[in-house]
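These are the structures in question, set out in turn.
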Structure P
Amino acid sequence: MTQVLTDLALLDELHNQHAALLGKDFDAYRNHTYRLANFCAAQLDADDDRLRKIQVAAAFHDLGIWSARTFDYLPPSAALAQAWLAANGKQAWSEDVTAMIVEHHKITASRSGPLVEAFRRADWADVTFGVINHGIPRALRREVFATFPDAGFHAMLLKLSARRLLTHPWNPLPMMRW
């Protein structure tokens, strides 16, 4: 079985940079991103470069919910990642990280490469509590969820979804892509 990744320094650094923005949702979001990183890394050969890209994409992929205060958060999340990549001399990662963020709610398979597809599958596995698991082993899913508990993340998503449905009934899930 794949070993659970419990200490991802870059991911923790990025969380800490946005702790004030996340506020009471810090633990819920941190645990979600750790589950996402684990499920993504388990699907492919996550060498150091890929693992760092996964950490950056995971840290920023939903951050637009808090930074832009919107449920249409993919563009602001991608913009935050792009700004971080530019400020840290990682522009070469731009295409992969942006695709990982923009396509992580895609319903159909991504055609942007194995890293982007693994990230998309990992997010679906987490958001659905493993009901849609894309072959990620049950034992790993259980261990990852035990190590990084929900901490209210799914309840927050349900609350935001319900609020969006009431205010935008014809476009309740603007982040979904085909």
Structure Q
Amino acid sequence: MDVKIAGRTLELVEGDITELDTDAIVNAANAQLILGGGVAGAIRRKGGPRIQEECDKIGGTFVGGAVITTGGNLKAKHVIHAVGPQMGEGDEDEKLRNATLNSLKLADKHGLKSIAFPAISTGIFGFPISRCAEIMLRTTIEYLHGRTSLERVVFCLFGQDNYDVFARQLKKEMAA
């Protein structure tokens, strides 16, 4: 499913984010930038050790923050590591909004044309998928209405159920 926003494409796909051919993919990272399980583990396995080595040099970032590294052996040239909130830590909605916004701003800072996001914080961090879809899509749509070098933003959802939640929310956002 894809929609046009201010002449730019916002796209939903179901699949493996590590297989996407975008300028950057977003890693749902932890604050220490240790590529463990979930999306981060898949990025580490397919991208090779160089990504973790760059993360180690950076050292970490704050919840809601984002940093950029090489894409290693991935199709994507870059990985943007966005730190989403863990449920129960407080102010989770604003932290997820900031992780999304800071990833978009970092892509612009580096002149990137395309970026792909997973559903940040919905895995082991326990963030509800429906709230994630609302926050991430609304933040991205607002951002695409402004000045940006981005031409394409993809939300790559793992599993049909997650895709369906994002598709329903995108239809709501576009009707608003």
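Quick one: Kirkwood radius over Cα pairs in Å, for residues 60-155 alone came out at 14.4 when computed from one of P, Q, so which one is it? Numbers along the way, then the final one.
Numbers: P: 14.4; Q: 13.5.
Here the read-out was taken from P.
Comparing distance in nm of label points 7 Å out along Cα→Cβ at positions 12 and 44 across P, Q, which structure shows the greatest value? Can you show the working numbers first?
Working: P: 2.5; Q: 3.1.
Comparing P, Q by distance in nm of label points 7 Å out along Cα→Cβ at positions 12 and 44, the maximum is at Q.
One of P, Q was used to calculate distance in nm of label points 7 Å out along Cα→Cβ at positions 84 and 108, giving 2.2; which?
On the way: P: 3.0; Q: 2.2.
Attributed to the structure labelled Q.
Given that distance in nm of label points 7 Å out along Cα→Cβ at positions 52 and 148, derived from a single structure, equals 2.0, which label among P, Q identifies that structure?
Details: P: 2.0; Q: 3.2.
Attributed to the structure labelled P.
Figure out for me which of the structures P, Q the number 12.5 belongs to, where Kirkwood radius over Cα pairs in Å, for residues 4-75 alone was derived from the coordinates.
Working: P: 12.5; Q: 13.2.
Source structure: P.
Taking 44, 35, 28 as the value of Cα extents along the principal axes in Å derived from one of the structures shown (P, Q), identify that structure.
On the way: P: 43, 38, 33; Q: 44, 35, 28.
Of the structures listed, the value fits Q.
helix-only ellipticity at 222 nm (-39500 (n - 2.57) for each DSSP H run of 4 or more, over all residues; to 500) was computed and gave -13000; which structure, P, Q, did it come from? Could you put the intermediate results ahead of the total?
Details: P: -18500; Q: -13000.
Computed on structure Q.
Each reported figure results from applying straightforward, stated rules to the coordinates on display, with no laboratory input. Just so it is clear, the model here is predicted, and its values are computed rather than measured. Cβ atoms are built from the backbone, for glycine too; each structure is taken alone.
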